[in-house]
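Structures follow.
Values in this text are rule-based calculations from the coordinates and carry no lab data. Bear in mind that the values here come from a model prediction, so they are computed numbers and not experimental data. Cβ atoms are built from the backbone, for glycine too; each structure is taken alone.
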Structure I
């Protein structure tokens, strides 16, 4: 499953990766930290930062050593940079 999702993301098929993982979860599949991390990456590729960060947080909850922690930190830095003006309104 992990290799399939990575391939889809490498081929810029984020929608398909999300659909595959959604079906996996709906069918009773257990998501591990790696799958939540990859799902976060798929949402990030689509520009949905909230869904990306939600999935990164879930991955970190399951495994504090997950690479999702670094992705979450980077996402926060990016959003802080782009949204600074929102804080000063």
Structure II
């Protein structure tokens, strides 16, 4: 099962909302996954298959290949499109 983490600055507000958005998108794609929401400090010491965060954190994840960036944390369609593209590129979908 794919392990996905949504990330924001404090790991409370935006990442929790994004977690729900990612969950909806992955259900629509028919992919089972476990999703957690973390803050920037916690993500450094954890392992996961995919990180989903906002464009505002792009510099923080420079060079990492397992990150999907979204503009709108409540937009299931945007998130679904970006996840679908990522998963197709990785051969998972």
Structure III
């Protein structure tokens, strides 16, 4: 199952729409950062919907795709706002 990390920098008028959409599939980590396991089908849907929401001339979305979460090494400096390890 792919593991996605998505960070975005979009115009204020699109922030809430993108945030609300991503929250339906991934865990919210920081103001503009989401991550989590998704199915292949959900990954495709997420990328398609992001393209519908954003303006490619003004916004940017970085999508990091890992084969599994096992490949991820994460170092957090400071507090972790939304720890994914507490999610059941």
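Things worth noting here:
- Answer label among I, II, III for the case where relative contact order in percent (Cα under 8 Å, 6 or more apart), calculated from the coordinates, equals 45: III
- With helix-only ellipticity at 222 nm (-39500 (n - 2.57) for each DSSP H run of 4 or more, over all residues; to 500) derived as -11500, matching label from I, II, III: II
- Ranking I, II, III by distance in nm of label points 7 Å out along Cα→Cβ at positions 8 and 32, the structure that comes out highest: II
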